[in-house]
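Next up, some structures in structure tokens.
Values in this text are rule-based calculations from the coordinates and carry no lab data. Just so it is clear, the structure is predicted and the values come from calculations on it, not from any experiment. Cβ atoms are built from the backbone, for glycine too; each structure is taken alone.
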Structure P
Amino acid sequence: MHAVVLGAAAGGGFPQWNSNAAGCRRARSKDPAARPRTQAALAISADGHSWYLLNASPDLRQQIEDTAFLQPSEGLRSSPIAGAILTGGDVDAVAGLLNLRERQPLTVYATSRVHDVLDANPIFEVLARDIVPRRRVALGERVALELPGGGSSGLEIELFSVPGKVPLYLEESDAPPIVEGEDTVGVAVTGNGRTFFFIPGCAAMTDRLADRLRGAELVFFDGTLFADDEMIRAGLGRKTGRRMGHMSVSGPEGTIAAFQPLGVRRRVLIHINNSNPILLDDSAERAAVEAAGWEIGFDGMEIKL
């Protein structure tokens, strides 16, 4: 089973288009210690021929052009992309679907809540429903990913809830900021008898999530912010990471501490905000995270299970 990181950055990418912060300036100036990254997504395959996207980043067109195995290779029009699995309705998870128009067969898998969001926005009708089915997946349901022409891909997924928030554009002033349901989910991917987890957004480690991840072979996990008040201290925003639906990497309730007793064999941070110093190879925060046994996701990172 192949898992390839198409993008490792959070919304806005690295560098972010309107950011003049030090890290983004370094990335923009081609500093080798500040490697640019597009917005978070993975590509997965059991056979190296048919591929499925874990989230459809706004940068998807660039990601395809940067990734030879996702490019057409047969006839006048074709694609090895057989489907997309969405972990939420945020812009940085769904906007890339608009790149997949042009009547190319594939399947979009998501919870009913996320499909309702897509259904409510007519712009997504550019994905012709007669050839791009929208598969509603219940939490806890094991679903075999199908090839566009029928048949098995060799992959199964299971969607499960994690604490998170509704997309910013759907927030209501009187609603709780953090919820646990179908708005934010993780994905368990199984192929060839091996399983890994993709959780690009998570506001807290619950007992139920810890039990699910304990002893896992591989987890891609939310690395948005290094510190909970990182954006406030940097003058980049008014919200904490937790309020935005993300655990911080550091701290007593952060990701490193939460994973310490779980025995996960390989841990990769993904969905990393441009303000997060772990994006800089020469930062003290990067050294601390790596010393704790974590890897920093980067575009093009490939893991075979």
Structure Q
Amino acid sequence: MEHPEATVEKLVIVGSGCAGLTAAIYAARAELAPLVVEGHEPGGQLTLTTLVENYPGFPDGILGPELIDRMRQQATRFGARFVPGALTAVDLQQRPFRLEVNGSVLRTHGLIVASGASARLLGLESEKKLLGHGVSTCATCDGYFFRGREVAVVGGGDTAMEEAIFLTKFATRVTVIHRRNQFRATRILVDRARQNEKIRFLTPYVVQDILDPERGAVEAVVVRHVETGQIERLPVEGLFVAIGHDPNTAVFRGQLEMDAAGYLVTRNGTAASVEGVFVAGDVADHVYRQAVTAAGAGCMAALDAERYLQKLAEAGR
């Protein structure tokens, strides 16, 4: 329901991962009293990880959910507010912007989109149970934990090849599992992977199950030959799912400029294609996708939003 005298927010931040929470910290310290819409996955992808060892300032590492919780507490301390749920509709042609969350309408002068991207998964129940316990969607994040172990990578694109090559720094063997004999990855990456003695290819196979959820750790993957139906058991201690990411931008389709994959396009820093809208984190970044780069982008978006809102105030709008 929209009340005619509803409060107009100075700034709404969509997303509560590293990018959104960092933006909230900076915006709150600037006394913008930001309202954070938590999104479909409160806390973002870090809530699906266990130990984070590459975030600066934590020499002994920190659990992903704990890091997110600390950021949230820090934002709350300075005056950020949180509302559960996700955007269901937006109208960025109206001024102030009109947002719908949980059936209620929000109005805001400024908007930071930090809704992130979701890793595509295989859709297995065992995968869901073992995510963060041997199943990973980020080799850069988790590869170190598999030093001296055998792992597998699922996928056939550039990301799968890059992850497989990266993992050879730690793992004793990396098996690339792909449902086709041909790969979508660029030729140079496929050749580089084939030339690496630690990498072997298993095609055309699909992952049918992951063992063993009952033990809370990956012990093997069950694979099925696409053509013959033959079932095999591949002993590994880690499975990296590298079949792509989907940016959480569907609600902004037709309102903000996106690239062919749906990632938001920015210019002049973090500005989106509509004045007053700023972008941070994985919703625009399909290259780095790290907690620290998302946090940095959140800082930038908050500073850009602060400058924009200051200009609005000076203009009396």
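Which structure, out of P, Q, was FRET efficiency 1/(1 + (r/R0)^6) of positions 187 and 219 (r between Cβ atoms, R0 = 30 Å, to 0.05) calculated from, if the result is 1.00?
Going label by label, the one that fits is P.
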- prompt: Here Cα extents along the principal axes in Å, for residues 91-202 alone was calculated and came to 46, 35, 19; which of the structures P, Q was it taken from?
  reply: P
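Compute mean count of other Cβ atoms within 10 Å over residues 131-138 for each of P, Q and report the one that scores greatest.
Working: P: 15.9; Q: 21.9.
Largest one: structure Q.
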query: If mean count of other Cβ atoms within 10 Å over residues 83-90 is computed to be 15.5, which of P, Q is the source?
result: Q
Label whose coordinates, when percent of Cα pairs over 26 Å apart is calculated, return 50 (choices P, Q): Q
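Can you tell which of P, Q yields -7500 when helix-only ellipticity at 222 nm (-39500 (n - 2.57) for each DSSP H run of 4 or more, over all residues; to 500) is derived from it? Before the final figure, lay out the partial values.
On the way: P: -4000; Q: -7500.
So the calculation was done on Q.
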task: Work out the source of 14.6 here, i.e. which of P, Q gives that when mean count of other Cβ atoms within 10 Å over residues 179-186 is computed.
output: Q
